[in-house]
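The following blocks contain the structures, represented as structure tokens.
A short reminder: the numbers here are calculations on the coordinates, not readings from a lab. Note that the structure is predicted; figures quoted are calculated from it, not measured. Cβ atoms are built from the backbone, for glycine too; each structure is taken alone.
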Structure I
Amino acid sequence: MRVALDVSAVPPKVAGAGRYVVEIARRLPGAGVDLTLVSRRDDADRWRTWSPDASVEPLVPVGRAARLVFEAWRLGATPVARAATVWHGPHYTMPRRGATPTVVTIHDLTFFTHPQYHEPTKAAFFRRAIRYASAHARVLVCVSEFTARQLDQIVTDHPPIVVAAHGVDLERFRPETPSPLEGAEPPYLLFLGTIEPRKGLDTLLEAFAALSREVPELELWLAGQAGWADESVGHLVDEHPARSRIRRLGFVDDASLPSLLARARAVVYPSRVEGFGLPVLEAMACGSTVVTSSGTVMEEIADGAALVCPPGDPTELAATIQRAIGLDAATRLDLGHRARERAETFTWASSVDRHLEAYDLAVRS
């Protein structure tokens, strides 16, 4: 099967949905797919490095606006698209011209359910994109059962859905990473994710204000690149009563991340809403003690191997973190074993298998 995968939306610093695209691009050629990666014109080299057995076609303009127009009206009619058995748009969007059977990945429905957590123009754009894909794609891939259920509720008329959960690199993310970070002696809580309003950092910072009085040696480390409205979090950090014990690490490279997760007293991911929540899975693979939000996809992923509390409640979050860092050694070890065992059920190989099912279904539909 010849698949054309649009990788043009993956930013220079890879996280979240970008990590998903990288991982399936690496693995599809090994699964028997004749893969062509359609990249931005300035971005072919890293894709040739990441997926050396794929072909790379640097067709897409660099600027975001030009990229979106090109994708909508020209990309589907290119020779690359016409030659493909299946076109895969891994980030909500798809060409509006062309006859190649198309699969589109839907990561979450927050553009409908929580538009306040996005720039207004972005929310409106992706609502239209999801509706268009639901009307014109042959198959939709959802990254979790949670997202698939929401899609059923919001866009009732859609093509078949294949759920392909994200995976985790179990060799890289593992307990007791052998190369610890230097200077990581202070006990710390770790947040990992894009710095933006929906991640619940306002709740975490308020909870840490209470915790910092109870546990004076504890630090809070915030790892992740700036997102929309990042400046609001910066203001909260600047005005925080324990700001000297808050570290903003910025984007953390792949080599350092597993150790950072494994050494944390607790990995805290208090996001209000997600389509998957990959940092929770990566932390669980490291055997970390995880605190995350109840009633969300993260609770479903953890399946009892994390401590949960309602999103947006700083008092409950502080109490749950206090419980997490106060676990005795035996309980912490048992929870870490359960987290690792649960993480082992999520693999990128399984995700690729589900994508192959989606591609076959698109051809047969």
Structure II
Amino acid sequence: MRGDRTIDRRTAAALITAAVALVVGLALWHSRPSPDRSGPQRPAALADQPDAPGTIRAPSRSRVPEPASVLAAIGDDVVAWSPRGTGRILRGTVRGDRVVAPTLVAEVATAEGDREGVRGLAAGPDGRLYASYVRPAGRRLVVARVDVTPPAVVWRGPRTRRTRVGGGLGVLQGGRVVVGIGDQGRPAGARRSRRPYGRVVSLDPDGPPDQSPVRRSRGWHDPVALAVGPQGRIWVADRVGGGEPERLGRADLSRGAGRVGAPFRRDPVAVVATVDGRALLVCGGRSGRIDRTPVRGRGAGAVPTVLEARCRHGLTLLGGRAWVSDDAGRIVPLPGTARDLEDAPPVEGG
């Protein structure tokens, strides 16, 4: 009997020891990194990201109350712009390194505030000039043709809040107008809404103001800057916040294809595609500089490079050169040609 009890106790003890070892082993196995599941790390949320390398502190707004913003090229020697926070739209002719003979094109009624005013400007191949803005009554996002008197409303869009309004604007080669609409700070609601929140849509420039837009892509947060590049590619610089980084990518591809998150903060205010489409240039309202992202395959490359070139309020390509609205709000050309920016060296750390 004693021998049997001793064997039972030893057997039980062995079984307990083996069980403990198995549990510990499983815990250690699960705690090891799995190389099979490793992949590219998701960019940090905007609030956790550093400023872009070489960031230049913005001058006091009292020193630059109405800088030229939302620049748009008309042909090869005319540029249009709007003083920030206003509904005024002007145009001027380029002579050498200067913009001369500024004239008022139109003045539209816009919501008041530094982040309000005209939100987007774009000119078509035929010279037509379009603007996007938020009307103060009802806060509707509106797209209008502004080179006629009075301005002709192309589309009376949805009501907007004061957060993530969007408004980036472009014109396709065939004349259709494309505009980005923000998710109004409610991404989940935008996904469920039948209204075009969080989308980039195209419009018939000669259609009625209540026309139904054609959706090009969805899932955007604050598409404030939009450009049409070679081969009709539509590019968006998406200014977001909270739990996601700023993004740059294609708006003519579905399901988020061709989009990348930025590893730093720049507060994009404008984006352009270089003439040959090899790179995207973004003007940073926060960084005060231009950053360059290579185009790879169907989308944007993963690593933007911050350049020495300065830009604060607007950017456009005109006559083979890059023109910017600088810290003082003046419209000036960058040295060299726009093509030079494709191979320009980065700032230190950029």
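Can you say which of I, II returns 1.3 when distance in nm of label points 7 Å out along Cα→Cβ at positions 289 and 321 is computed?
Going through each structure in turn, the value belongs to I.
Name the one structure among I, II that helix-only ellipticity at 222 nm (-39500 (n - 2.57) for each DSSP H run of 4 or more, over all residues; to 500) of -3500 was derived from.
II
Same structure again: Using the calculated result 20.7, 64 for Rg and Dmax of the Cα atoms in Å, pick out the matching structure from I, II.
I
Then there is this: When FRET efficiency 1/(1 + (r/R0)^6) of positions 65 and 161 (r between Cβ atoms, R0 = 25 Å, to 0.05) is calculated for each of the structures I, II, which structure yields the highest value?
Answer by largest value of FRET efficiency 1/(1 + (r/R0)^6) of positions 65 and 161 (r between Cβ atoms, R0 = 25 Å, to 0.05): II.
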